[in-house]
Structure 1
């Protein structure tokens, strides 16, 4: 029986999965109670994407040997791939209760936390995995993904680089690299990274989406649409790709099509904040749209995102209580200039009763034009927050 198991392990290392399953089956034919063979069989079935069979094999292994941490780990990995994150976390916790030095279980835990938006816990779990296994490329990848989500892009890029130094064919690390370079506006390097990811894994929908986003940022809208279409052919429920299509369509002056794709993104992901915000922007351009529909879009954004943001602000109201004082109004925008947003709020701002309202414009942009002067004349004061140039990560 050890010979069958050894032969199966050798086949797995060579990625000869059908032969590996045959070897495990030979071992189990001789001893159906060999838990390690059920565990190995489960691991191969998971590699082949046969997840239900993999779970059944892991369950057989645990029924025979309840302390087999690797089988709980395998269950966690399958549940994570199925999006059953509560089950995955429970399985990883079970594996770690049996063996708290199991780096792969800390890795799995970190990936679940990242999917759940618990990014600081994700970083901590990946750090624990790396403390146990510093050369675990997938843990560097997971750490990079969590850092990306909290916009620590220089650190995420460094993590992806560490992953690729250990495992150059890790397609998702090239994907992460492409995302980081895009954030740093290093678009040629971003496209090269996405292309490398796709050369390794042509069906990686997120890499096609990333490529489309970068192409839009460089004004190559037809190519961007083609890339997003490839992403959606692979993963029709990828809300981000519908959003990416909308961006490219609007930039191509196809506002009706852009609005339709934004709505598809929101149908898939109703709490997609970036899409909710962009929908307001698209409506500023869409023909036949009135103030009522625009206000409905703003109300929807407030219900999903704005109220939570306002509620989390540590606001202190120490203003005077004199009912006859001028009410202070503040407008915050990057668009005190010739811009669709200004078309919407400029008439309101220009017609405030100056005897009753004190108006301050807080500008988040250095860009100014003749329209900016209109705002300067209408407001009591304009404050400009100068944007610091983002450091090059090297």
Structure 2
């Protein structure tokens, strides 16, 4: 075992002890609830929101914690910057509030970091959902095997393990599951809702349906949720201001997610029109995915504008070089607002502009400071300026 491994184990043990303390202080509130955990590389947030809406449609009293926010009844609770699974100091008091509000269910989006660091210790998961496992977070987990192992921690003790039968890791996860394995694939429903476009959303719907069936939510109610789903902020969020081209904000920040989004947009692109993508890669995060994402963007988009995306203390020069591998065909614009303006200016009637990587997020980190930021507002401003 290396020194780095020992340090990692010490830090995770520390996180675990902190979680135990917070669980005890909060009175182990999760034992009063049916907790549904959702993890995976991509699709977690949409799947969580679909499950949440399906349970609500079935008159279940349900709360939610996702990358976007926490929700208890009609209240929205901010969970902080760049946070999917909050630490136990936030999470356990939140769960106590959920229980005290008379909720029966909690849908909780869970990351590999949260699982590995024992942040969700005491959450008492009854159902575990794993949407898929693809390349991500190797800066932290070091290898894909360790990343997959961290994801599998969600389902070791759950009564139900909802697993993607088409994912390459299905066999591994099935053997790791502690309870009943419920496989899911692409939903067979005919989706007419544009916010759920794309084959990848058929898998998100399939996962949500599998959970809803366990809790006996009627098919008519499930179908109604899919038909009327308003989407999740920053996930395939279309900006319509009367412009003659399409503008979309999406959170895609992994190779798999970027490929799925761009492939679907390419499929929808009218003949002779252009797909313009604005994206970057976060600093101090998995740098092995950068060239992969650059290759995907260059292959699927007609114009690629590479920009800042939470560079933190990393050099934008280095990030840009790793994304592009010094290959031609990329436009560099470090200022993300100007990158949006550039994309909007070059867009012609019928083209599609998509900004990926930030989605719903409300800040951007330069150095160690979080500055207010919104991809949605930046595109709106750029479009209004051009109209």
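Bear in mind that the values in this text are calculations on the coordinates, not laboratory data. Quick caveat, the model's predicted, so the values are computed rather than measured. Cβ atoms are built from the backbone, for glycine too; each structure is taken alone.
So the values come out like this:
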| item | result |
| --- | --- |
| Given 88 for volume of the Cα convex hull per residue in Å³, for residues 184-279 alone, calculated: source structure among 1, 2 | 1 |
| For 22.9 (mean count of other Cβ atoms within 10 Å over residues 120-127, calculated) the corresponding structure among 1, 2 | 2 |
| Of the structures 1, 2, the one that 2.5 was derived from, the read-out being distance in nm of label points 7 Å out along Cα→Cβ at positions 40 and 336 | 2 |
| For distance in nm of label points 7 Å out along Cα→Cβ at positions 264 and 328 computed as 4.7, the structure of 1, 2 it came from | 1 |
| Comparison of 1, 2 - label where FRET efficiency 1/(1 + (r/R0)^6) of positions 96 and 256 (r between Cβ atoms, R0 = 30 Å, to 0.05) is highest | 2 |
| Label whose coordinates, when relative contact order in percent (Cα under 8 Å, 6 or more apart) is calculated, return 15 (choices 1, 2) | 2 |
| Winner on distance in nm of label points 7 Å out along Cα→Cβ at positions 144 and 272 once structures 1, 2 are ranked, highest first | 2 |
| If helix-only ellipticity at 222 nm (-39500 (n - 2.57) for each DSSP H run of 4 or more, over all residues; to 500) is computed and equals -12500, the structure in 1, 2 | 2 |
| Structure (1, 2) behind the derived value 0.96 of Rg/Rh (Cα atoms, Kirkwood Rh) | 2 |
| Which of 1, 2 leads on distance in nm of label points 7 Å out along Cα→Cβ at positions 32 and 320, largest value | 1 |
